[in-house]
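Presented below are the structures under discussion, each in the form of structure tokens.
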Structure P
Amino acid sequence: MENIIIQKVVEAIQLLYNENIESKLVQPQKTKKEFTGDLTVVVFPFIKASKKSPEQTAQEIGEYLLKNVEQIEDFNVVKGFLNLSISADYWLEAFQKINTDASFGFAPTSGKTYMVEYSSPNTNKPLHLGHLRNVFLGYAVANILKANGHEVFKTQIINDRGIHICKSMIAWQKFGNGETPQSSGIKGDHLVGKYYVEFDKEQKKEAQKKFDSWKNNHFSTTNPEIIEQYKEGIQDVKEEKISQEDFDKKFFEIAMNRTELHREAREMLRKWEEGDEKVVNLWKKMNGWVYEGFDVTYKTMGVDFDELYYESDTYILGKDVVEKGLEKGVFYQKPDGSIWCDLSAEKMDDKLLLRADGTSVYMTQDIGTAIERYKKHQNLSGLIYTVGNEQNHHFKVLFTILKKLGYAWADGCYHLSYGMIELPEGKMKSREGTVVDADDLMYSIVQDAKSMTQERGHIEGMSEGERENLYSTIGLGGLKYFLLKVDPKKGMVFDPKESIDLNGNTGPFIQYAYARIQSLLAKATQLGYSKSFATVETNDKEIGLIKLLNDYPVVINEAGSLYSPAILCNYIFALVQEFNNFYQTVDILREEDKNKLAFRLQLAENVGKVIKSGMSLLGINVPNKM
């Protein structure tokens, strides 16, 4: 319809005003709810051609379209806006196409390939609430891109090396007494996370003793620079140049980094990088526990991956690239031997790429990993990183450096930045053990869904297995939808109880509408009603539903273009609201006209089809009974 209008508006301007305009100037858009019409054309770009007022120009173009486009049955003008009403026959014809299209909404093969990275956890702790938003977002975006006709590879890079895992290893050696997931009955990732928290507690105790001795002017450190900084800091506090709180925070962190535990962790990392057999074997054993735990969590989440990358394999990938970049003059070297990228032209600070001792940094690894991915998948149209917004600068620098190195595909790299999640009581801190564990949260929400469902009833005749599956479907559906319905760029406060509410913009509200439709169709089948209909006279409620259904392909396209599942969430919610209004005000099973009855059953069935399809793209199941 939009293409027809574009063509006819261009034609109208040529015939009415003897002027040719580019078709891109004609941009039909959905008419706002407060006005009458289906599509609106803004006529201000045509004033130069018409040499008339916006209202008169809109009136004349509207009259031309009314005479020459059979699908347009009426129009109205509001200032420079031409609102067009499309005929009921057009919408009924559109519905017939929807009704017969088994893959309605999905685009044909595009020939493009994308890689979507998400999750990418550290192996020193289990997944938490923040990971849930990351994983559900990345997985949904991958599904939506597939629905747009693209080939998609879902991937993650597992941060399995570095000081963080060494901290868990040191704590397990010191305090673990040989504890294993099997001996303790604790899930592997939880067990390793337990010792990461234990390390932090013990390190803080040691740091506090050191800090207290500094306060008493007892410096065990032989570093004169720290002693001098400390004394200058005390003077700054006295002169009120800095607060006592900021002073304490700064020097407590210095004390943390000078503890014996921290030294041991750094030494263990050095041994790991040198390939020390005992350290590497312990590293493999504890990471193995974590991977087994992650697999269980991902299965509960209902997500998967096509490819896995490990930091222990990729952390040196970028070193050769950086050294070649230095040879070509893309980078520069400081007197101490460290290699940097000059980003002054981009108004950013210069970026360290190799330390003076030749070791790599995270940026080095990310440069190498990106290049390796494009070597493996040479036809990649885009590489999408699902990472929180605290890394905005990192990815801006990464993509800039890749461009400086001459990789044209860097323009296809995209940081799917999302806001942080907070609880009503505030932020989470993983090393202090105050995060909301993903496994615990999913279990808790499923249990809440179980209680809610049992209170409502309507589960008679279901086996115990079917009931447990229903509780999981409702609970996890509510959790996923709650985390996906918010624009990814925005931060959010997570409320577990609200996520499974049967009222409002929630997953269970949508799931209940789908179950209601399935119940309606099952009852119609029992009564022997046909769903085969001929041409039928439609009412406004029915046309409203058809219009929304017709938007589904456009919504999928927009959600894919903007990498925003929230667009799809809000569309499904609007569709359910429209259906509920239709269901409550229009007779279906009590309709005496069998042709109208059949049409309404087909309409309900297609609403259900789109709900199920859209929720599936979000990674959410819908139950037939609820």
Structure Q
Amino acid sequence: MTTITAPASKKTSLATLAGLLPFLSPYKRQFLLAAIALVVAASATLAIPYAFKQMIDLGFGAAGSKSTTHVDLYFIALFGVACVLAVATAARFYMVSWLGERVTADIRSAVYAHVVTQSPQFFETTQSGEVLSRLTTDTTLIQSVVGTSISMALRNVLLFVGGLAMLFITSVKLTAIILLALVAVVLPIVLFGRRVRKLSRDSQDRIADASAMAGEILNAMPTVQAFTHEKIEARRFGASVENAFRTAMQRIRARSLLTMVAILLVFGAIVFVLWLGAHAVIAGRMSGGELGQFILYAAIVAGAIGALSEVLGEAQRAAGATERLLELLGEESPIRNPALPQALPPRSAAGAAVVLEDIVFHYPSRPATAALSHLTVEIAPGETVAIVGPSGAGKTTLFQLLLRFYDPQSGRIAIDGVDIRALDLHVLREAIGIVPQDTIIFSANAMENIRYGRADATDAEVIAAATLAAAHEFIERLPEGYQSFLGERGVRMSGGQRQRIAIARALLKNPPLLLLDEATSALDAESERLVQSALEAAMVGRTTLVIAHRLATVQRADRILVMEDGRIVESGTHASLVAQGGLYASLAALQFSLH
């Protein structure tokens, strides 16, 4: 992946666009071919006015058959120049379009590959809709710059420089007058260009806001409809879209004004100079061909300036998009692989040993509140430990630290004697299987959803894991069995079925450490019985941590840890904890009295 750091401060548009160079540098050969085609096309364009001058002065100015010969010769030459121009322009268009598509694809891949390595801390403050907006809208703007604007800018720079040189050759006096007029064009372009860049950034931010809102609501559509908020959410989104529209219109007005001022000043200067040139021809100080040549070169120079002002407007928009993408690429995850990762010892037949020493942890978004406070616990290989307690006690946080989604502010976590911060993240997470409370089902068939646990698993291994998780029977009843598409986010399945898919996924992974976060919470009584017996079989040969609010699911655990306010307040078996008459006993009495 291309590594880039975000700009430390607001830069000019050119400096910001320079951040794209690492994505452009692998394609030097294609840029060279595009540059050759560009130079040839520009040279052919600059040759046309000279051919016209020769045709007018030598062709129309001569007499008889010689005049016809000159006219034929120069028209053939003009057609030849047009052929070269056509081929070179087509080659330039193909190469720069290829570059635009290729670089955009690389940027999208780099941004996505970078985002998926971010820790949950990143997603606490960044909405997924905003990331998607940057992956689509912002990269499309960059595509227009790389695939069109850069080429157009270079082409018009060449035409401007070449046309200006030919203007000096044709008439120094008239060209000097034009240059004085051009100075008046630069100032509004610079002033308005800065405003367009700011408005472009604002416009992209408003579009991202609308995308983020839409993504959030579409993912929560059952809740929105259950609370009859369809019209409210439609109005909210409409207001966000209107805000984006108003910001875009400010940008469009600024660009329109920039274009109008540039064109008026340039062509006003040209009309004035042509008036002077017409008087020079009448006075005999200039030939008709020279005036014609001067007019065409002046038109080329004026067109180049007008096109450059348009390109500058596009570049300003792309600069804002580039800035946003570079900021995203510059995000550094606080959770990183060590420079020299250690290896885990060979897997024990009993499972993994887990040690947490004096853990203190605050979520980055809630620095004043300790989610875990001086927590210490040792778990032996093969032991099944249940973790219970009221909501907010820190149970799920414990799992997130074990998976190293976050690092504690102090303390140490070790698996089989190795500090998890010394392990490669993939090695650590491959040693842990998890069944989360909120099951994620991907837009794929049942086979691929379970195979997510281990990408190289065979179909037979997937079916065996599904059977162990009591999922095989209901999958077989689906219209296409294991090839049945489960719907986006598993909308075609019940909560219990989604949970069993997640359990099968974890069992297929076959890790030494298994984390069950309310693994049976969404199951009916019959499914819970099936899954519970399957989990008990799966716990053999591995260490298991079970979070459960339903105490009936943890009575057979080797040990129960009772958490409250980020601390372990009680520890023991079900019977011993009930006998203590503490928090566990009150929770148990409350639950069992309800049955």
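Here Cα Rg over 2.2 N^0.38 Å was calculated and came to 1.41; which of the structures P, Q was it taken from?
Details: P: 1.20; Q: 1.41.
Label of the originating structure: Q.
Taking FRET efficiency 1/(1 + (r/R0)^6) of positions 233 and 329 (r between Cβ atoms, R0 = 35 Å, to 0.05) as the criterion, the top-ranked structure out of P, Q is Q, with the highest value.
No lab work stands behind these numbers, since they all come straight from the coordinates. In this text, all values refer to a predicted model and were calculated from it rather than measured experimentally. Cβ atoms are built from the backbone, for glycine too; each structure is taken alone.
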